[in-house]
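What follows draws every value from the coordinates through simple rules; no lab data is involved. No experiment lies behind these values; they were computed from the predicted model shown. Cβ atoms are built from the backbone, for glycine too; each structure is taken alone.
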Structure I
Amino acid sequence: MNASPRILVVTGAAGALGQAVVAEMGPGTNLVLINRSVSPAPHGVLSLAADVTSDAEVAHAAGLVAKRFGQVDVFVHVAGGFEMGDPVHALSREAWTRMMDLNAWSFVNVAKHLVPLMRGEGGGRIVAVSAAAAARGEAHKGAYAASKAALQRLVESMAAELHGEGFTVNSVAPTVLDTPANRAAMPGADPSAWTSLADAARAIAFLASDAARAVNGRHLVLG
């Protein structure tokens, strides 16, 4: 990775964790923010609209990145989704597909278009946001847990596939993130045991740095 300002692509950049990642990693980088709709961004920051599950929309966004910067050095995949659901025996195909698309396929879809831009620069850092829930199933979280577990297997597979090309591919797996939305949704919970946005962002920044060049195919559990 060269000494010039890095090109950092963040999906789900408008969310609470995405904003924390941008605040932590933004200084000294050229930022590309990808969200479902164009979000306000400082001058010089490339803000793009793309559904991360859509091949056509991500391809278009990647083309704009290539035109503007010609390369990507760091790809942080924050985009994803969570929902409670029916018990496994009553899961609908729609609920299953929704979670798999948002949490697993989206990573494949975005990487498909960004990895070639990273290869041209001799590799780079890829960090995905998984969840501690990927480690085991819980009641009414079957599709969500399965989709995050699938994401972790994809991270491990990609890490092995790109090994030796200058890439590292890792994930962070927070417990409950301490966000305003989660506090509002769980007013009776004790947030002291949750993962702060700042801590999660710092962990992602570490995995995206040259200090973590020896870390590959790992899942950093936060909590």
Structure II
Amino acid sequence: MQRDRWVDYPRAAEARLRLERLLGTPERERMPCMVIHGESNIGKTLIVRKFQREHPSTFDDARGVERRRIVAMQMPATPEQHRFYSALLFELGAPHNTSAGVSTLERLARDLLRRIAPRMLVVDEVHHPLAGSYREQRASPNLLKYLANDLRLSIALVGTADAPVALQTDAQMSSRFTPFEVPRWRESDEFRRFLAAFSKLLPLRRASELGERAIVQFNAGGERWPDRGGGPDPQ
């Protein structure tokens, strides 16, 4: 019962559909991108990981090269180029000298990405640049824009509600990255269907009434939910 379990719901399905459209976009001068944002612990990362599982990597025996349509990484807590490229190389499984200069790490990362030929780069925790200086806040969006243009791939960013703010330092970035919000749940028919589907995955001896309105309208503390606003984690 403590394992992660996937329960599909309309907003998550819409997010994966939009990611699928980005993934299928042919190479062009201005690749479409998106930023998935919402409050913490709302299920954004789970949506992206579900999408990744639907597109596993393959191995090209003839060339001896792994093919990954999607490369995913996490934005370093300190948003600067050296740590970004080092984190990217780590996700690519590439041995590298962490004390090497930025230009060396950048050249290695770009070379490997061209060999792997991904069609999408996913960057989670993209709100981290807001914790840096003004210069770092400007540098991170420029770096992502450079990779999108240089490698002709789509980029999907994932972060909190502050994520779109991190892109507003660059007008081109804010216009290129289409925002997609994952909102908090509130009591509704959709939420009751979600809970009913979740209860069917649990190894319960007797059927649960988790999706019934009378139960849904009470939270863990026994208080009624407000008509609008907060809700539980969709995980």
Original post:
In terms of distance in nm of label points 7 Å out along Cα→Cβ at positions 41 and 73, which of structures I, II is highest?
Top reply: II
Original post:
A value of 0.95 was derived for Rg/Rh (Cα atoms, Kirkwood Rh); which structure in I, II was it taken from?
Top reply: I
Original post:
Of the structures labelled I, II, which one yields 28 when relative contact order in percent (Cα under 8 Å, 6 or more apart) is computed from its coordinates?
Top reply: II
